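Scrolling down, you'll hit the structures one after another.
The numbers here are math on the coordinates, done by the rules we state, and not lab data. Predicted model, so just to flag it, every value in this text is computed and none were measured. Cβ atoms are built from the backbone, for glycine too; each structure is taken alone.
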Structure P
């Protein structure tokens with residue numbers, strides 16, 4: 001057959017039955033946040049997981065007239081940030097909407113070198129809850145934030161001494177995030193070593209332009225007595241107080 005002869009070119013239209021039913025393409029929906037599941041880890045923390053986006057096969061890009069961003073873009077990264085934040089399972093439903101207008105504004109305005117917050121008040125006043133609401137809001141803004149129980153972190157550090165890999169992992173947990181939320185300052189055993197750990201953490205984060213949030217049952221006067229003049233001066237200069245009052249929510253449950 002001569003390819004140059006027009007008569008020899010097959011007319012594929014003659015081979016098609018115009019009345020034959022066509023096969024409908026399956027409707028493919030991009031991944032949404034509703035597709036994510038919050039799972040409980042063996043440590044009692046929250047981890048967010050979702051199936052691969054069918055619209056872009058996980059590439060976050062879809063082919064049309066050009067390479068366009070998929071509607072799922074950023075959601076997988078958000079799931080990673082929230083998992084990285086180590087939010088305790090008890091607080092899996094925290095939301096920035098639970099904050100006061102001032103708290104939401106702080107989250108919206110946050111940038112590198114921003115001052116931190118210290119949540120102070122008696123037991124059960126919602127300090128940890130509010131602090132974790134801020135952590136969640138920061139993660140949703142694209143900022144890395146992580147929750148740390150200070151007493152437990154210190155215990156982990158004591159047990160890891162002599163094993164450099166574990167010590168470095170624990171240090172990274174409190175030093176790498178743009179914002180670290182330290183809970184229960186003042187509950188730890190009051191030792192020179194514990195104060196030295198907090199002093200080093202605050203100094204390294206200040207020099208790196210990173211922010212600290214903290215929660216404590218102590219008042220400012222109690223923190224000054226617990227931490228000493230030098231460490232309290234550093235903490236006071238880099239945080240602003242948020243005084244939590246009202247009823248004990250734990251006692252009312």
Structure Q
């Protein structure tokens with residue numbers, strides 16, 4: 001996993017910080033991601049008047065703060081709480097949680113493989129960051145698909161296999177669902193078999209990381225449910241499935257109509 005940052009943050013950056021010491025004029029905090037200390041002045045705690053800073057900040061409390069000024073020569077970092085919007089706070093916390101989760105998963109992999117944390121980061125972490133913009137994003141894609149994406153990046157097979165196993169066990173991939181109903185009619189003697197085979201064949205369209213379910217609601221209605229990472233992909237797959245079923249049924253002399261469900 002990636003070592004803690006040792007460089008300085010830049011003005012305007014959002015950082016995760018833990019309150020260390022509370023004084024009347026402000027709170028000294030530790031920047032979790034940088035191994036640096038900074039000052040949250042009482043005037044930057046709230047947009048309103050702060051009578052007692054201890055009503056807003058307590059020791060050990062974590063915050064998302066905005067960097068106002070950085071003086072590397074003096075070692076000073078001035079921070080603000082009141083200038084962080086709700087949206088910024090939410091996005092930063094989510095990113096921080098992902099980074100911690102990725103760190104934990106790589107640590108588990110290094111222990112199982114019996115190699116150092118530095119080695120697993122060099123052989124996996126750096127490549128995932130380069131390919132996907134972040135370690136967690138790469139692990140999430142591995143959980144959604146398989147180790148093949150890791151092998152294509154040059155990660156050794158023994159490591160890729162362990163990473164895939166851990167990712168699939170520990171990461172719950174967010175999915176969206178779209179669905180619709182096919183009304184199918186086929187008057188041929190083997191019509192039931194033709195419908196069944198057509199639905200089973202359409203399910204084979206299923207790309208990696210997605211899921212297609214087809215089941216009977218009540219003849220002649222059959223529901224198609226597609227699960228994918230985003231709605232655009234799910235809608236495209238649903239269109240392909242319904243089009244394939246419709247063509248197969250019409251080719252067999254039957255009819256099929258599709259109705260999208262909300």
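Couple of notes before you dig in:
- Winner on FRET efficiency 1/(1 + (r/R0)^6) of positions 127 and 239 (r between Cβ atoms, R0 = 35 Å, to 0.05) once structures P, Q are ranked, highest first: P
- Between structures P, Q, the calculation of Kirkwood radius over Cα pairs in Å, for residues 159-206 alone yields its largest number for Q.
- If Cα extents along the principal axes in Å, for residues 183-222 alone is computed and equals 36, 18, 10, the structure in P, Q: Q
- At a computed 124 (volume of the Cα convex hull per residue in Å³, for residues 95-230 alone), which of P, Q: Q
- Computing Rg and Dmax of the Cα atoms in Å across structures P, Q gives 26.7, 87 for structure Q.
- Taking relative contact order in percent (Cα under 8 Å, 6 or more apart) as the criterion, the largest value within structures P, Q is that of P.
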